[in-house]
Structure P
Amino acid sequence: MTADHLQITNSALYSYEYWEVADNLAKESKEFFSYLNTLMGPLTLESSMAHIVRYTRQGLQWIRGSAPLS
């Protein structure tokens, strides 16, 4: 029980850190996300899981396509 509580608390604490990192990365890539939002529709708190998956897959596809092959 205590371990579960610690796990939940730890996840909540790190979620703020991850959000801040993601927010900074999004600010650096405004054009990418603007185009992704135009094509796929923006993500909102009310977005369905299917929409989140489609949005993420499209973004990852673009990132993979632009990555240099080594």
Structure Q
Amino acid sequence: MSKEQELMEIVNDPFRHRDDWDNAVNMLAFLASEEAIQCLKAVERDRDNRPGWLRNSARKHLIALNRYLK
């Protein structure tokens, strides 16, 4: 199992603490791999199951990665 998949399992677990979700999203942004970017996009688009602050955090990281990877 890749690191990105492990982090997405943390984000997808509804019983995890908010800090665990936040740390997992931050680590996905730090990894900056193609799979990590796809995971961040999935978190940002999931309006039904994600709190707004988590989607905003993923969006913020995607914008930063877009600027960094240009």
Computed 28, 58, 14 for P(r) over Cα pairs in 10 Å bins from 0, in percent, for residues 13-52 alone - originating structure among P, Q: Q
Ranked by distance in nm of label points 7 Å out along Cα→Cβ at positions 37 and 61, the structure on top of P, Q with the greatest value is P
Note: mean count of other Cβ atoms within 10 Å over residues 21-28 at 19.2, derived from one of structures P, Q, originates from structure Q
For mean count of other Cβ atoms within 10 Å over residues 5-12, which structure out of P, Q has the highest calculated value? Q
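Matching task: -27000 is the computed value of helix-only ellipticity at 222 nm (-39500 (n - 2.57) for each DSSP H run of 4 or more, over all residues; to 500). Pick the structure from P, Q. Please list the in-between numbers first.
Working: P: -27000; Q: -24500.
Label of the source structure: P.
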Looking at structures P, Q, which one was semi-axes √(5λ) of the Cα gyration tensor in Å calculated from, given that it came out as 18, 14, 10? Q
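Rule-based calculations on the coordinates, nothing more; no lab input. Given the structure is predicted, the values throughout are model-derived calculations rather than measurements. Cβ atoms are built from the backbone, for glycine too; each structure is taken alone.
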